[in-house]
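Presented below are the structures under discussion, each in the form of structure tokens.
Any read-out appearing in this document is the output of simple, stated calculations on the displayed coordinates, not a laboratory observation. Not measured: the values here are computed from a predicted model. Cβ atoms are built from the backbone, for glycine too; each structure is taken alone.
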Structure I
Amino acid sequence: MMDKNGKTYDFYVLYTADGYFYGGYSDDAIRRFHVHESGKGAKFTRVKSRHPLKLLYYATFETKHDAMHAEASFKKLTRANKEAFLIEHGVPASIWTK
């Protein structure tokens, strides 16, 4: 069941140049990633030392509520659990290990 507008919503995870994971949601994760890259996204990703950004993962949901729930759940995880989540979803740990 899609939302009443017929849209789907994405939960996405970015990785910053200074080593942070950033989770968000949007109706288009790829477009939103480009907004973050351009310096016009969330305040957290506007910091120049956090660039370049990498889009590590995204998942599409039928409702905004489900995408927001996925984002909130991810943000509550510890760093180790965020890494485990990403590995379980096919993101190679070599991205954030040095």
Structure II
Amino acid sequence: MSAAYTDRMAKWTPEHEAPEPLEGPVVATITGGTVLWFALFLVQVPFYGWFAEHQLGWWVWTCLAGGGLGLIGIWYVRKRDAAIRRTETASHGPG
């Protein structure tokens, strides 16, 4: 590798360890966000004509997409939490 490349990479290399990831009520957070996206979609649907007239129809569909992706997120974090619990149970042994 060239010295210039090494110098550039040294600038971006962290000088300390990364902190542990924060854990919290992940499922509740994702569920709340998903409910919010769907609520925004339902509030905007009756006004779709106005949004379309003002070239803002994408707002409605963005909310629907956010809700749909949120459903995938809920599925993912529930599976993740279950896997974490299984791993903790297996490492502590039975009983």
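Below, the figures for the structure above:
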read-out	value
Answer label among I, II for the case where Cα extents along the principal axes in Å, for residues 26-65 alone, calculated from the coordinates, equals 38, 14, 9	II
Answer label among I, II for the case where distance in nm of label points 7 Å out along Cα→Cβ at positions 18 and 82, calculated from the coordinates, equals 2.7	II
Distance in nm of label points 7 Å out along Cα→Cβ at positions 50 and 74 - highest-scoring structure of I, II	II
If Kirkwood radius over Cα pairs in Å is computed and equals 13.8, the structure in I, II	I
helix-only ellipticity at 222 nm (-39500 (n - 2.57) for each DSSP H run of 4 or more, over all residues; to 500) derived as -10500 - corresponding label from I, II	I
